[in-house]
Structure formats: structure tokens, C-alpha cells
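Computed from the coordinates by the stated procedures, all read-outs in this text should not be read as laboratory data. Just so it is clear, the structure is predicted and the values come from calculations on it, not from any experiment. Cβ atoms are built from the backbone, for glycine too; each structure is taken alone.
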Structure I
Amino acid sequence: MSQESTKADLSIYLAKSGVGDPSQIVKGSNPLKSFPIQIGAQEVGTLFIKDAHANPPRWAKFFKQVIPQEEFGRNSSTAAVLLVPVNNQLFLLTFGQGRHLIDSQFIEMNFGLRVALNCLDANSLRSIDKSSFETYPKQSREQSGRAAELQYFGVDVERDLLRAVTGIPKDKWFGERLSGMDALKLSLEVDLSSLKGLLSKVMAAFEDDSYKKGAFSWVDHIGEVKESTLSDSLDQHLLSKIRSGDTNNIWLSVPEIIDWNRVVGFRYSMAKNAPRFYDIRIPDFLESVAGKQLDNDLLLRRKIYCVDTDYLSVFERPAYYYLYAEVAIHNGISPLFWP
């Protein structure tokens with residue numbers, strides 16, 4: 001039986017190589033419901049759904065002396081993740097609040113950005129997010145009222161790190177608009193039977209490096225240290241400084257633009273009685289992990305959460321990606337750490 005294509009807004013993540021067990025990457029405080037998805041003889045993947053629990057909004061407590069809480073109704077959020085294996089790669093498509101069900105230490109960072117750089121028309125951009133390397137790190141977003149060339153977005157190719165980009169795809173097969181950061185966001189006509197074909201094309205775009213020869217050739221001027229020996233040396237040097245109590249030139253900084261109209265604070269744990277802080281600071285984080293061995297595994301396991309007035313997570317990422325530091329190694333060279 002054929003399936004009718006519908007307009008869908010997809011958020012697509014890519015799991016790191018070697019991650020094949022759903023229990024590694026899909027999380028939930030309660031067991032999630034799972035459903036195998038099959039169209040005819042084609043096995044598409046597995047859908048995980050979190051049971052929604054309705055609760056009164058937290059702000060209702062402000063009126064508790066004068067109005068019964070039941071008068072305010074209840075908030076409920078839905079969340080689902082579809083895991084789709086394609087050619088030894090595992091893709092995760094999130095729906096509703098599904099992104100909060102993904103353990104971000106197991107996903108490819110900048111996956112969506114890499115795909116976008118290869119798929120977008122550089123003369124038809126709508127928005128870019130960038131980070132600047134300064135004493136006080138800054139995140140900024142520039143948007144155009146209509147599709148514009150990259151040169152109109154004020155990028156300093158010597159100091160700026162491109163974090164996200166939105167624009168019109170060169171290939172209309174990817175829809176009318178495409179955004180890329182860690183996730184790839186598409187809006188296009190698609191159905192479950194054609195999903196694996198779409199993801200195969202997405203993977204081909206991720207593995208492509210043709211962006212290095214065009215308008216985005218400057219993107220890799222500043223980037224992640226890929227050489228494992230140097231990367232490990234930097235990590236160990238940073239950990240040594242933190243363990244010794246020397247946190248000069250080491251900060252915590254939110255690694256992407258957040259909506260301050262929603263975010264009211266930060267938490268180092270989502271346990272019921274965990275405190276909320278108005279800013280993120282190294283001493284507060286270290287106190288939250290006191291008694292535990294401070295190493296890379298801990299920094300990748302422990303999350304820092306940006307939360308709203310109901311203490312629900314708006315944005316979360318392993319603590320490792322919040323670290324921003326400058327340390328001197330190799331005869332005074334001072335590399336910058338950035339998520």
C-alpha cells in the first residue's frame with residue numbers, strides 16, 4: 001500500500017559511529033513505549049514515545065493563597081524519537097520535545113551544519129549564528145529580511161566560528177528551507193516509505209567536502225582540533241588546572257544562542273531538589289560534582305541545563321561543551337577551548 005507524502009518539518013540528528021544500542025542514546029526517567037515502524041516489507045526503524053504527564057504550571061504557586069491550582073489547568077508535553085538505521089549509520093528524528101530524550105554525548109556535533117554548508121545556495125541565506133573568540137565569548141545571530149549573499153552577514157573569517165546557518169537549498173529535493181547546526185532541519189514533502197532515501201542523500205552531503213571550495217571555504221580556518229594526541233593533551237592540561245583549583249582563564253559559557261525570554265536559570269542536575277542558578281560558574285559546577293572523579297567521562301556525562309519557569313529543560317548539553325578556556329602549552333602557544 002502506497003503512502004501519501006505530506007509536508008513535514010523534520011529535525012534529524014546523526015549518532016556517532018559505533019552507537020547502535022538504543023539504550024545508549026535514547027533516555028527517559030520512565031521506560032519509553034517503543035513501536036517498530038514498517039511500511040510493507042520495508043523496516044524503517046523504531047519509534048520511542050514518552051508518556052506525557054500533565055502537571056499544573058509552576059507559576060501557579062504564585063497565586064496559591066487566593067486561587068486553587070486546579071483553576072489553572074495542566075501543562076503536558078509530548079516527545080518521540082524515531083531511530084532509523086541506514087547503511088551502518090543511525091539517524092534520530094525528533095518530534096515534539098523529543099530532543100530531550102537524546103543523550104547528546106552520543107550525537108555528531110555540527111552534523112547539520114556540515115550538511116547545510118554543502119546543500120545551501122550561498123547567495124540565498126536567511127540567518128547565521130556565529131561565535132567570536134574574545135576574552136568574553138559572544139554568541140550572535142544575524143538575520144536577513146530576504147534571502148541574501150553571505151557577504152551581507154558581517155562575518156570576520158579570522159575570528160568567527162560559524163555555528164548554524166539557514167537558507168534555500170540548491171537542490172529542491174531538500175525542500176524550500178534548510179537549517180543546520182547539530183541537527184539538520186528540513187521542511188519538505190516526505191513519507192515514511194521515502195525516509196531512508198532522504199537520509200541516504202543527507203549522509204552523502206555530510207561526507208562531502210565540496211563546501212571547502214566555495215563561499216564557505218573559510219569555515220575551517222577556526223575549528224576543532226582533530227589530532228587525537230594534541231586533543232588529549234589539551235584536555236588533560238585543562239583538567240589538571242581545574243583539579244588544582246587554578247581556574248584563571250577558564251569559564252563556563254552557553255555554547256549556542258538561547259531564548260532569554262524562556263530561560264530563567266541553570267541547573268547542574270534535574271533531580272527534584274537540585275538548586276537553580278541565575279548564571280553558570282565553574283565553582284558552582286564543581287560543587288555539584290564534589291566527591292566524584294573529575295575526568296573527561298564525567299564532563300561528557302554530566303549535563304548543564306538551561307531551564308524555564310517550570311524548571312523544564314529548554315537547552316541541555318554535556319558540561320564539556322560549556323567549557324571555554326585559554327591555556328599555554330608548547331612554548332607559550334595558547335589554544336582556545338570551545339564547544
Structure II
Amino acid sequence: MRTRNLGPFEVSAIGLGCMSMSHAYGKPDDEESAQVLHRALDLGYSMLDSAALYGFGKNEILIGKTLKERRNEFTLASKCGVFKNAEGRREINGSPEVLKRTCEDSLLRLQTDVIDLYYLHRHDPQVPIEESVGAMGDLVREGKVRSIGLSEVSAATLRKAHAEHPITALQTEYSLWTRNAELQVIHTCRELGTAFVAFSPLARGFLTGKLRDTARLEESDLRLTMPRFRAENFTRNLLLLDEFSRIAVEVGCTMAQLALAWILARGDHIIPIPGTRHLEFVEENAGAVDVVLDTATVERLDQLINQDTVSGQRYNEATQKEIDTEEF
């Protein structure tokens with residue numbers, strides 16, 4: 001697989017998001033997920049993305065148990081700042097003591113001595129970003145973390161954090177149908193030498209063309225809480241896929257590969273991390289690195305699916321309040 005730079009690391013141009021193996025998208029299947037993890041490494045994926053939040057630690061346990069004998073084959077990313085508290089509830093907490101404790105817990109679950117890239121999963125508005133990043137910098141100096149990143153923050157917050165400690169990567173949602181990062185964040189990342197890691201690059205499965213009926217989703221599926229997947233919006237959004245499918249046929253690739261190729265074409269500092277727990281999809285996504293789009297095709301896609309043509313916001317109101325980032 002082709003590679004791109006992620007701070008001090010050279011990683012596959014497409015990484016593997018591991019959230020769906022343990023969190024948010026229905027009942028997990030650890031056996032199938034373990035097969036996917038091994039197959040991903042065999043295919044050349046060399047960046048895996050996890051978090052303390054995913055399955056409240058279960059995703060990190062899965063990765064540690066499955067890949068402890070192959071630890072030197074991939075760059076390992078995980079996240080702190082959102083976790084299960086003592087009451088068993090999801091909590092955002094960016095205090096230094098909590099971040100350091102979470103790191104210790106993650107190292108044990110991941111069965112490793114060091115995490116290559118450690119993200120602050122969410123900026124806690126009750127804690128100055130400099131304090132959170134300063135604590136993460138301590139983890140780097142202690143040798144428990146090799147580099148640090150931020151998730152879902154604005155360009156202004158990135159600049160403040162970078163002044164405290166170099167930020168290797170900023171991760172946020174980015175795809176044809178979620179374009180808010182284009183306002184400032186992507187450009188600021190390039191300016192600072194920070195890699196931009198795009199999660200949900202397939203629009204949570206929508207851009208694959210394989211999800212055309214939300215009734216197929218399990219009751220616990222996170223997408224059912226998202227405005228774009230509500231019936232009235234989803235029906236309108238489906239109309240975009242007809243032309244999208246035609247373009248994929250013209251290019252000679254699948255719809256998923258087309259969506260990933262579009263992201264790769266947006267800048268060589270951008271690394272998409274599509275998530276899956278299915279073998280066929282991890283193989284399909286890997287093929288996107290060989291899809292090269294000309295300028296005319298990129299422009300057609302820009303005009304077809306963008307902030308003006310997609311119906312619905314990406315998050316519900318409660319979740320959106322947690323995000324420190326620019327929105328259209």
C-alpha cells in the first residue's frame with residue numbers, strides 16, 4: 001500500500017478505524033474483528049485507530065489480545081479524554097490526572113509499553129487546552145506515548161495546543177458530505193505540519209451505496225440518532241447516490257473507493273481511516289489507493305455532494321455541543 005507521513009511515522013495512506021468493532025454500530029463480533037485486524041496488516045494497513053471510549057475499553061482489549069505478537073507492524077493510535085467514569089457513564093474530562101490515569105489503563109488493555117499517537121478525544125471546556133496538552137506532553141517525556149494529537153477541535157484550539165507541544169495529527173470527521181474542516185482546520189494542519197486524519201470518510205457507510213434502508217440498522221446503532229439518517233433527510237440524501245454511482249462506474253472503482261480516492265486527492269497530509277469489521281470491506285477499501293482522480297472528476301464530486309446538497313446536520317443538538325470545531 002502507498003504511504004503518507006504522520007509526524008515521525010510513515011503509515012499506509014489509508015488507516016483502519018477500529019471503533020465499529022466494539023462500539024456504536026450494533027452487536028460486536030470479536031472473532032470476525034480479529035480476522036479483519038490480521039487481514040488489514042497483511043494487506044499493508046499500518047495505522048490502527050482505537051480509543052478508551054470504544055466499548056468502554058473493549059476495543060483496546062481486542063487489539064491488544066489479537067495483535068500483541070504483531071505490535072511492530074503498525075502505528076498504534078488511541079485516545080483519552082472521553083471514558084467510562086466510576087458511575088459507569090460516559091464522561092468528558094481533560095484534567096491532567098485523568099488523562100494520565102487513562103493512559104496507564106490503555107497501555108494495560110493494549111498490552112504494549114507505548115502508544116505511538118495519543119489523541120485528546122474531546123476538548124474539555126472546563127480545562128484549558130494547554131493544561132490537557134501539557135499533561136500529554138509529560139506522557140511523551142515519560143516514554144509512554146510517542147506523539148500526541150487532537151480530535152474534533154477548531155483551528156484556533158489547534159494553534160494554542162501546538163504552541164504548548166507539537167501536535168502530530170488532528171482527527172475529525174471529513175467526507176464529501178461533511179466538509180466543515182475545509183473552512184480552516186485542513187489548511188491550518190498543513191501550515192503547522194500536522195497530519196489531518198479523516199474519520200467516517202465513507203459518511204458512516206452512506207457513500208458505499210450499501211445502506212439504502214435504515215430499517216436494516218440495529219436498534220442500538222448510533223446512526224439512528226443522527227439527523228442525516230432520519231427518514232425525511234435520508235430519502236433526499238439517497239438521491240445523490242445515483243450520480244455518485246455513475247461516476248464510480250466511469251472511474252472503474254466501487255463507490256467506497258471513489259469516496260476514499262476523493263479524500264486522498266484533497267491533500268497529501270490527509271489520511272482517511274475508514275472503519276469496518278468485515279473482511280470484504282477492509283479489502284475493498286485498500287484498493288482505493290490505486291484510484292487516481294483527475295481534476296474534472298474531483299470537481300464533479302464537489303458539486304454533487306457538499307454542504308448545500310446534503311440534508312440534515314451531522315449530529316443531534318446534544319452531541320454537537322460537545323464539538324469544538326467550525327461548522328457551516
### Query
Taking helix-only ellipticity at 222 nm (-39500 (n - 2.57) for each DSSP H run of 4 or more, over all residues; to 500) from the coordinates of each of I, II, which one would give -4500?
I
## Note on the structure
Highest-scoring structure on distance in nm of label points 7 Å out along Cα→Cβ at positions 103 and 247 (candidates I, II) is II
## Note on the structure
Value 8.9 of mean projected area of the Cα convex hull in nm², for residues 55-190 alone was derived from the coordinates of, among I, II, structure II
#### Entry: Identity of the structure behind 20 (criterion: relative contact order in percent (Cα under 8 Å, 6 or more apart), calculated), options I, II
II
### Query
distance in nm of label points 7 Å out along Cα→Cβ at positions 239 and 287 was computed and gave 2.5; which structure, I, II, did it come from?
I
### Message
If Kirkwood radius over Cα pairs in Å is calculated from each of I, II, which structure is the one that comes out at 19.8?
### Response
II
